[in-house]
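Take a look at the structures below.
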Structure P
Amino acid sequence: MSLLFSRVKSVEQSIADTDEPDTKLRKDLTAVDLTVFGVAVVVGAGIFTTTARTAGNVSGPSVSVAFVLAAIACGLAALCYAEFASTVPVAGSAYTFSYATFGEFVAWIIGWDLILEFALAASVVAKGWSQYLGNVIGEGHNLIAIGGHEFDWAAALLIAVLTALLALGTKLSSMVSLVITAIKVSVVLLVIVAGLFYINTKNYSPFIPPAEHTADTGSGIHQTLFSWVTGAGDSTFGWYGLLAAASLVFFAFIGFDVVATTAEETKDPQKNLPRGILGSLGIVTVLYVGVSLVLTGMVPYTELKGNSTLATAFKAHGVTWAEWAVNIGALAGLTTVVMVMLLGQTRVGFAMARDGLLPRGLAKTGSRGTPVRFTVLVGIVSGVLAFVFPMGTLEEMVNIGTLFAFVLVSVGVIVLRRTRPELPRGFRVPFMPVVPILAVLACAWLMFNLTIETWIRFLVWMALGFVIYLVYGRSHSVVGRRLAGDAAAVNAAASAHPDTD
């Protein structure tokens, strides 16, 4: 077991591996590209699919506070990501960072965890996109019924198209994101301005509604881990609902870490990566709080119960043009979210395959400098998930996977500062080690407020990953084979020159 933690891939070796001809990524991205990717992936999921449902079913008007709490946790983790990404500008994000600090086993675990995050996130948001398509073409037309079950053909088709686009090149994907993101942000600003004229301040009272007991969230494995430990029981509305909401809307911020996965394709990563990560997070926090305040001011939170969306509030006021604008903006916005999530997934998987923890053939890059094979594989898996599974089940799994990655990255920054203080760092986390410690505590707290059911699924997924590593990854590891080769060389030298004493 000690071997699992002794295989550490040095920062220098990680950077050297980026020059392998068959697995080399093209450096095309600038600071503007990274900011576009960050805003493209973060703005969308929360505003168009999560805000209304969380306000109506979990927290009421206090959803705006939940966004602030989630943003604080993300901001602390973002500082740690920025330092790591500027120090180790290699594809793979938290997976690569963990390999350089904790060793191969932890790197595998976090890589396996990131697969859960990005692949499921792409599927979740694709289903949100499909819902808005249903608003445009007619409710239910985005689904097909087979054997009494409904399947989401629209979400699967979206993933297929975006997979093809990503295979054609990262720079092309960035240009498409720029255009669509401009449309999306314009719609978000329109929603805020238009919604201001329909705000009734009475809708903000009670700002934190009294707790309610429901069969779905109040007992058993459906309650949050925090509620179970404290014996509170209820996680719908009230203070416990607000805390649970912060863990749910955290999903809306997922994406800035995707910027770190593109480190190897970035020009001057030491400067551009921190700018892309921190800049995109700051922009979207302001937008989220603004939209959540307008939304809950337009209609009573009780009218947002069920599977509501941002368009629900405008529909209640008969504002049909705004409803259509929201639908079109959501379709445009969620398109970029899915695309960048797929991008993040392929880059993490690419890094793992290049290290031999997944089949090395998946790391081969095509003539356009993209990992086409892994991109296609991710597209197929995410498409099937979106086609078959319901959204809520997938969404919480994404949150816990992301938070776990944030915890390891935050701890890893402290470790690498102490073990490799001489490494050049384009960005340094301020107030070390206070900020990383606060990031760990904040993310752990949000994890604590996810449901027991989510924790069980997460642990099962991690256990499956452990088995796969022992069966395949451990014996095929490039680092492991290098170390074995070094040991064999030492033994050969000792045999050729035996001790004559």
Structure Q
Amino acid sequence: MPASDLNRRSFLKRAGLLGGAAGWTALAPGCVNASAPPAGARTVTGRVTGPDGGVPQVRITDGLSVVQTDIDGAFTLPADARQPFVYMAVPAGYRIPQHDTGTVRFFQPLTDAPEQTATFELEPLPATDTRHAFVVLADPQTEDAYEMERFHDETVPAVQSTVAALGDTPVFGVGNGDLMFDDLALFPEYERAVERMEVPFFQVVGNHDLNFDSPAHRNSYRTFRDHFGPGYYAFDRGDVHYVVLNNVYWPGQDGFGRDTDSYLGHLSDRQLFWLANDLATVSPDQPVVVFTHIPMLSTLYQRRGDERPSPRDMTVNRSALYRMLEPFAEAHIITGHTHENEHRYHANVHEHVVGAACGAWWTGPVSRDGTPPGYAVYEVDGTDLSWRYQSTDHDADHQMHLYAPGTDSERPDALIANVWDADDAWRITWYEDGVEQGPMQAYVGTDPQAEELYRSSDQPERRPWVSPIPTAHLYAATPSPEASEVTVEATDRFGRTYAETLALG
């Protein structure tokens, strides 16, 4: 075993993240994971094969223990009696198996039998996936047939265009939670949309994807599970290790059969135990990308001036995940949920809060922070990741919206730029009549268009409860009264420059 792996395992043990989650022990010498299964456990034997025989070193799990296939592709897995699936982490270099609908197929249901078998087949990619891409659809959140039709008519063609523009690059998609808006009978229509997008799609559990008639958390995502399989899992593309987690905890109904309506962001002990075993197989030189629905910590409460964050807008035990990701040189957490764009940083972790595919719940041309409806596009070259936000109804260069002086009553003389995917590494520069004036000033405020749409006396009929929120991706500068034209150039952390020009007067 490489010294780096030993050091990482030692760190995880010191951090209390291996073993002890429920009395289990883990990572005995000689195997990836040697969990002591509880009474009533099952043993699953099987094989992972390709065209040339067995595929070695494929991770197999029940959501607790993790084993790897031997040189002939064979495995023996001690499976917990309460876990519903046996599944593999699809390895790099192979096609992502799919159902006919296009959703990923990497799992098999377990029965109550003490001894059972499972086999998985893999097909090699025609070329390396060291270069690959993925799209992240956060919060499609379709509530009815009208919204589902818009998803099909607007979002699906936009994704098709994005995939076509990526050419021969292998692409996968992620539905990053809140696929539905409580009506789970619409899942088949989401699957039909995925089929039309023609790339394999992984799914993440969102708080609106739950069975709210469930008496307890464990069964709250059973319909999601029936359609898409496990709520947490891992896979590899190229040199990157990807992880999907379910951080939506809903305690179920109270003792009188009433919905508690009190979900919160939380990672279960079982997930954390499994994740520790999964990450123990990953080189610290590999980037790790985690998808989950609720942010680790939305800063919306700070922007609103609230004293503390809502447990619905954060993952209350996020520190455990942060500790697990510490050994890795680069880690990203990609979330959604808040219907806005935001970037946060914690040590080596970059969190991307992705704007909503439905924008302001399918109401108006922008979300409540001024971000247009859309999705994130990531491109990967080896261990290098780059990204951008793709607005559904615009081309790839549409990365900002400009507002003339007089638009914002709080800053009546200011030119305002909303650069929705900007982070601390972006440079926002403005020009007056072709002459550079320097950087614009970042501030926290509300988007003028969102103000006009969602706070005026004429509220949108479809969602009258939508209201603008303070955002940190606004920038201001004051042109001279004689200026006839202003231009804003926004250069992202990857050196790409986007420009918009606005005539004055």
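Coordinate-derived values only; no laboratory data. What you see is a predicted model; the values in this text were computed from it and never measured. Cβ atoms are built from the backbone, for glycine too; each structure is taken alone.
Structure data summary
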| quantity | calculated |
| --- | --- |
| Given 33 for relative contact order in percent (Cα under 8 Å, 6 or more apart), calculated: source structure among P, Q | P |
| Origin of the value -4000, where helix-only ellipticity at 222 nm (-39500 (n - 2.57) for each DSSP H run of 4 or more, over all residues; to 500) was derived from one of P, Q | Q |
| Among P, Q, which structure scores highest (criterion: distance in nm of label points 7 Å out along Cα→Cβ at positions 286 and 438) | Q |
| Of the structures P, Q, the one that 32, 23, 21 was derived from, the read-out being semi-axes √(5λ) of the Cα gyration tensor in Å, for residues 134-349 alone | P |
| Of the structures P, Q, the one that 17.2 was derived from, the read-out being Kirkwood radius over Cα pairs in Å, for residues 238-357 alone | P |
| Per mean count of other Cβ atoms within 10 Å over residues 262-269, the highest-valued of structures P, Q | P |
